[in-house]
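Got some structures for you, see below.
Derivation of every value follows stated rules applied to the coordinates shown; laboratory data play no part. Computed from a predicted model, the values in this text were never measured in an experiment.
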Structure P
Amino acid sequence: MTDPVSGVPLRELLTRMTAREKLYLVDYASNPGHTRLTLLA
């Protein structure tokens, strides 16, 4: 399941995550019309 997260401090989000969950940064701004995914955790 993919849920967008907004307004939650990164430290708090990482603390809540289970071992099976992954956190990605979705970058929409670096290249208009394309997205770049970065695996954070």
Structure Q
Amino acid sequence: MEFNQIRYFLDLADSLNVTEAVMWSGMSQPTLTRAIQRLE
């Protein structure tokens, strides 16, 4: 588990919206999704 993965998860949890989390994190939707999947 990496710090960035936790940050991305928190961005998603704060927004409850993948599109907003992508804008906050500055990455693409597939990249964000893969980072979250690695936490599972």
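Given that helix-only ellipticity at 222 nm (-39500 (n - 2.57) for each DSSP H run of 4 or more, over all residues; to 500), derived from a single structure, equals -4500, which label among P, Q identifies that structure?
Label of the originating structure: P.
When mean projected area of the Cα convex hull in nm² is computed for each of P, Q, which one produces 2.3?
Q
Ranked by relative contact order in percent (Cα under 8 Å, 6 or more apart), which of P, Q sits at the highest value?
Answer by largest value of relative contact order in percent (Cα under 8 Å, 6 or more apart): Q.
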